[in-house]
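Okay, got some structures for you below.
Read-outs: derived from the displayed coordinates by stated rules, not from any lab. None of the values given here were measured: they were computed from a predicted structure. Cβ atoms are built from the backbone, for glycine too; each structure is taken alone.
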Structure P
Amino acid sequence: MMVTLHDGPFWTFVLEAETSLSRLVQSDWDFPLVASAFGWQSCSCGETDGTIDCEHRTTNEMIWEAYDFLSAHVGETIEDPGYF
């Protein structure tokens, strides 16, 4: 099943499946995990998923970078990694 990323209300995103089911992505802690499903990498060290600091980057930096990444990839569709 394919999943498409959409803008949501008030600094959120919506994942919509081809079956018309949808999930709201509203927590900033969710941004890195969803962004990684669309190809974003939290840090080249591979020691973090973006929700904990590594020796190179802070969580805050990664969360907002993931948000910006998602904003730039609205409208893209990927194979569902397990959201539905």
Structure Q
Amino acid sequence: MKQIQAVSIWYNGTIVSATLFNMSSTNDNLSTNATFYYELYSNALEQLATGYINMTGTDYATYSSSATSNDFAYSWGASQLNLTLI
């Protein structure tokens, strides 16, 4: 789980700040693509948003060959969702 710059999310009729970003691989064909499940949480660990993002092409090639693949995946996922890691 990574800290992010707070983003406002409409949740159960109120605006809540998401400050935590979690991501895990749900499918990786070990060749051309990986699918990640992401979650955004409040400081109180209340889950505010979820979804899936898919990595392909040069991003996947970099991810699969990187010694720091987890850090790369988090940075890539944050950029896909317009989030800023802190």
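When relative contact order in percent (Cα under 8 Å, 6 or more apart) is calculated for each of structures P, Q, structure P gives the greatest result. The maximum of distance in nm of label points 7 Å out along Cα→Cβ at positions 30 and 62 over structures P, Q, that is, the highest value, falls on Q.
If FRET efficiency 1/(1 + (r/R0)^6) of positions 6 and 46 (r between Cβ atoms, R0 = 30 Å, to 0.05) is calculated from each of P, Q, which structure is the one that comes out at 0.55? Considering all the candidates, the number was obtained from P. Largest in Rg/Rh (Cα atoms, Kirkwood Rh) among the labelled structures P, Q is structure Q.
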